[in-house]
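The data blocks that follow each hold one structure.
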Structure 1
Amino acid sequence: MKTIVVGSDHAGFEIKERIKNLLERWGYRIEDVGAYEMIPSDDYPEYAEKVALKVVAKRGGRGILACGTGIGASIAANKIPGIRAALVGSVKDARLSREHNDANLLVLGGWENNKEEISKIVQAWLDGKFQGGRHRRRVNQIIRIEKKYQTQHPRRKR
């Protein structure tokens, strides 16, 4: 049984809870790193980091993350080396994020997504298989860029 790491801030809390119910129904184990209640003052970077670190710690790990629009959470999660977080708004995007980009973290907007489409989006993402081939070359290029700048931090001139 595969474990899926989930997390959200207050704005993504409702959608995260909906996704947890879907995953349980589909036979997945869930590791919920929070938020555990709706607290408007919580911050999405905290949960993005928690989910992302858990995903990279598990070989082949996957996670699902939500915040208001999904934009901030995807930006924050993608700061963690090894994460390929995809902000997804459609079934097609979900499928292609796996097939072409080998995305290991699905990001959804709690305010933006059609709640009726969520189950289809999550299912498409979970069922998606990386196609390799020319896409492997591109993912490897992304990994090389990530490694190049992991230790080099250009200084901004003030």
Structure 2
Amino acid sequence: MLPEPKLELIMELEVCLDPIIEMGPGRAGLRRIIPIIGGIAKGPKIKGKILNVGADWQTIFADGNAELVARYAVETDDGAVIEIDNRGFRNGPAEVLARVAKGEDVDPADYYMRTIARLETSHPDYSWVNKRVFVATGARLAGAVHIAFYCVE
């Protein structure tokens, strides 16, 4: 029998965002860029700050499904820089997504926001992130995103 995957929480992020840059219609849907300008990483395995070096490049499809493609970095409290390449989807009922888009507080249980992530670093104390699969669940807030990252063991 194959081992059943288990999830281990490694960190939670509060990602601070600049205003959305609307690009307009693209080949697949409405395109937009959301600059990532900072934030906090806290958790049992990784603690630090989110650097002002990334963005979330989104495609909003006709059915309201949002494809999320974010790339950014965390600097840990002990000086490691960890790159995060995070990709996934946010979707749900149209009325709920409209409230999310307005920046209203919406219960994350009312919509789906899940991603898979690749983490990478050259710091020896965190080399384990180069060899693991990560999944995350998230919530969009007015000027930020809350994301919980789990290592799949």
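Each reported figure results from applying straightforward, stated rules to the coordinates on display, with no laboratory input. A quick note: this is a predicted structure, and the numbers were derived from the prediction, not measured. Cβ atoms are built from the backbone, for glycine too; each structure is taken alone.
Quick one: helix-only ellipticity at 222 nm (-39500 (n - 2.57) for each DSSP H run of 4 or more, over all residues; to 500) came out at -14000 when computed from one of 1, 2, so which one is it? Derived from the structure labelled 1.
Calculated for structures 1, 2, distance in nm of label points 7 Å out along Cα→Cβ at positions 34 and 114 is largest in 1. With Cα extents along the principal axes in Å derived from the coordinates and found to be 43, 42, 27, which of 1, 2 does the value describe? Only one of 1, 2 returns 43, 42, 27 for Cα extents along the principal axes in Å, namely 1.
Upon calculation of mean count of other Cβ atoms within 10 Å over residues 50-57 from the atomic coordinates, which of the structures 1, 2 produces 18.1? Corresponding structure: 2. Among candidates 1, 2, the computation of distance in nm of label points 7 Å out along Cα→Cβ at positions 18 and 138 that gave 1.7 used structure 2.
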